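Structures incoming, each one as structure tokens.
What follows draws every value from the coordinates through simple rules; no lab data is involved. Since this is a predicted model, take the numbers as computed values, not measurements. Cβ atoms are built from the backbone, for glycine too; each structure is taken alone.
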Structure P
Amino acid sequence: MGARLSRPLPRGDHAPLLRRIDKLGSILEVAKALAAERDLDVLLQLVVEETARVAGADRCTLFLVDRERGTLYSKIAQGVREGEAIRVPLGVGIAGHVAKTGEVLNLTDAYRDPRFNPAVDQATGYRTLSLLCVPLRHPDGAVIGVLQALNKKDGLAFDEEDEELVVALAGLGASAIANALHREEIETLFEGFVRASVVAIESRDGTTAGHSERVARLTLGLADAVERETSGPYKDLRFSPEQRQELRYAALLHDFGKVGVREEVLVKANKLHPWEFEALRQRFDYAKRSMEVESLRRQRDMLLLGAGREAIRREEELLAERLAEIDRAWELVSLCNRPTVLPVGGFGGLEALARIQYLGPDEREHSLLTTDEVELLSIRQGSLSPHERLEIQSHVSHTYRFLSRIPWTRALRRVPEIAYAHHEKLDGSGYPRGLSGSAIPVEARMMTIADIYDALTVSDRPYKRPIPHEIALSILEDEARQGKIDAELVRIFIEADVPRCIHER
């Protein structure tokens, strides 16, 4: 808001009229400030100072009601050291009485009124003479505080005009408080919505619990580090409180679109889903039993034809070799099913397994592994098939569609845009839109670094082991060298040791 209202009271033949015009002008100034200023403390400070000025009071105090504790406490108190709030029970003293009854009290000699509480004077060393106290009323009629003017200057009493003007200023103060409370309720409501949304995301995938909050903290930690830069491309970048809140909400909700991804894909720990792996295990067991049955039939036929013991022994050895081959095949399948990165050629044995035949229940020959199973088990990195990976990547578009339907305030309108770009890469290799360079917002670039770091180092993912901090930083540096993520932001992230800083908070 800035400028203080310090106009001198006019003198002369028209002094009373001009003085009233001046006082009404003060009310107008406060009303204008109420429309422009969001900081409640600034507004209430102005109300108190203007009340003291237009009423010609030595000092002024604004009290707020604390219903939970049944007390009245000084929000703004002139003449009282900062941090030393005056607190009195509701109904005690003049201010307490006005807060409880809603009356307006105008006293010429406070000490002659039995309701006056001298304890405050004794505690502050101040001597109260005249006193004007008016209630602050919420639009619903409830008293939410009082505005009190003390000691009219020049030893005079507060008159009806003073009372009228102070009541008007009290109304403006009450309006400011009501608006602030309303904003606070809306912000609390929206914060609760965001928190509930994060719970909804993480309830579908317990292995990533805490990821959204960690990414938000890392991103804001990087924002703090960027603001400390004195050189380089980001030396002038600053984030207002509203922009920080916008960035925080985008980070908290960046994965909300995962609610649109099938749960079995979202939590897939190995290349084969559990039911697919179990069906494959049963097939291998059946193949072994089938081979045993076929061998026993051949041994029976050999005995009926008079074959000797040597022939039977060779058949048993052949069966043992085939069963051992199946067991080795199962070990390879179990190894390949894990989401580890095998060396080049590590999947070659799978194609050989696909050529192994067994006699099925339909008395026909079947391959031990299907072509689709070989393809899944041959995934070189991670556990997702190309189709499943596309489904996972679609969560970004789901997130954007969801966030775009929320009627964000002007200060938060870029939340969907920032969240939409957190998987884009500077070289255009990211998804879902393949953005590149300056088309990617700097806030999204920051979130990308935080997201990658947390995904690498977190210890609760079933499909991968956590990577040590130093190796994760090396991977970020390598991504930056390849032109995929912002090299300058990576440098700041590492030099400021953002992960350590946020853990120490």
Structure Q
Amino acid sequence: MGKEKKSIKVSRRQFLQGLGVGAGVLSVGSTLDFANAALYPKASKSEKHNVVVIGTGLSGFCAALQAKMDGADCVIIDKMPADKYGGNSKLAGGLIAIPAENMPKAKNEYYEDFMKKNMGKGNPEITRLLADQSLEGVDWLKSLGVEYPPAIGMAGYRVKAVVAPPGIFRGMPKMLETLKGSFIKKGGKIFYDTKAKQLILDDRGKVAGVRAMTPKGLRDYMADAVVIATGGYAGNKQYLEAFVDPDADDMMVRGVTWATGDGHAMAQEAGAGLVGMGGLAALHIAAVSPKNTSSGNPFTAVALCVGINRDGKRYVDESKGYVSNGKATMKQPGQTVALIFDEEIKKEAGASTAIKQFQGLGLEVIEADTLEALAGKIGVPPAQLVQTITEFNDAVKDGKALGATPPKAAWAYKIATPKFYAFYPLVPGITLTFGSIKTNGKAQVLEADGSVMSGLYASGECAGGVFYDDYVGGGSLANCLVMGRIAGKGAAAEGKAAAKKK
């Protein structure tokens, strides 16, 4: 037991050092010395603005544009070069979830569906804001030149969604380019290759700017208010292993690899609280093709198929959907699975859509005349696969397979008609992270005890604890849109208030 305790202490120390939690933080007790946070010297260059936004994703642009439209002198800084702006937003499917109509009943249904999907553990205050303001937000985007076709229904939910044209996974780059152009046209400036390192606090504890590393050295971007819109931390293996699961660091990243939780670390160092960081519920995971992790997700077909691991056995109730399947995949041998279906299931809309999606991406859908031959192509024991499918087929009754191992509660179809098909290989990939900086409905950053941190806002994937375990499709971009605007409006108001005091 003594050795085990010692190893835990060392791991904890290494974790704190890696995070840089607090420049010169003194730990409780004598087990740890000072955390070795980098102490940056004073920057030789400085400039002053009303609002500084960190990040060029959808939430960052929404915050910056709203601040500009409210009369603030606003700039954006981003650690990436100009050709890599946009973060995960640029790779997103492009759906923005909205109420089915602009009526109280529809907005309540939106709120209820979101909270049910979050198992009641998502942020209710912010979820209500999404329900009440997402339609208005889409109209605001239209006023900036983003064109949307009519909203589409979302199967299984009482909400609709608009999709950035020309369509899923293709519209977001164009949309972001439109927002960037609008921001620049309004006089906004974007500083690329500018990595925010630390928040600057004044002698009263108010956030007064950002110290950033530029190609020419450190530069201070002083501001009346700062908006953190840096995205998630899927690219930070240390965060994943420490907060989520010891195996989480082995997962593929579906989005950009440079989403490393920079905003989380900066905010926490300045005293902010973090929420929803622990366990697999902090991640949105899908089983995806390793050849195309961003788009190679046969999500429309998962519920119709039978999931098979490397041992030739089922491992999940496929009817629970692609996130449940993705999280279960993480615990399978080699973290590699197949989704199997037959000629009859192939005719179902969800399966045919996924097949066309894979074909359009140049990804192979495995096929064979017999289950034994299919087993050889996906690397599982033929006899075991046949036994698994036989037992599953025997359990299918009235669209369910409650006697199967594990039981399948819905969408159960027999795998019996040649040809036989498989989406393979599929590996767990992180779509986005749910753990975030603690904020309120005004997008103000909060300390762990709920105290407001003056001058600091956060929005988008990095903020609010909006989702838990899973979310309604289009919810993440709705969050970026609504809370980005709220953050920009609040930050601009602080700038006006500061000007009046002078």
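Tell me which of P, Q gives 227 when you compute volume of the Cα convex hull per residue in Å³.
Derived from the structure labelled P.
Taking 21.8 as the value of mean count of other Cβ atoms within 10 Å over residues 165-172 derived from one of the structures shown (P, Q), identify that structure.
Matching structure: P.
Consider the structures P, Q: one of them gives 0.55 for FRET efficiency 1/(1 + (r/R0)^6) of positions 269 and 469 (r between Cβ atoms, R0 = 25 Å, to 0.05) as calculated from the coordinates. Say which.
It was calculated from structure P.
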statement: If helix-only ellipticity at 222 nm (-39500 (n - 2.57) for each DSSP H run of 4 or more, over all residues; to 500) is calculated for P, Q, the one returning -17500 is structure P
- request: Of the structures P, Q, report the one carrying the highest value of mean projected area of the Cα convex hull in nm², for residues 109-308 alone.
  value: P
field: Structures P, Q, by relative contact order in percent (Cα under 8 Å, 6 or more apart): label with the highest value
entry: Q
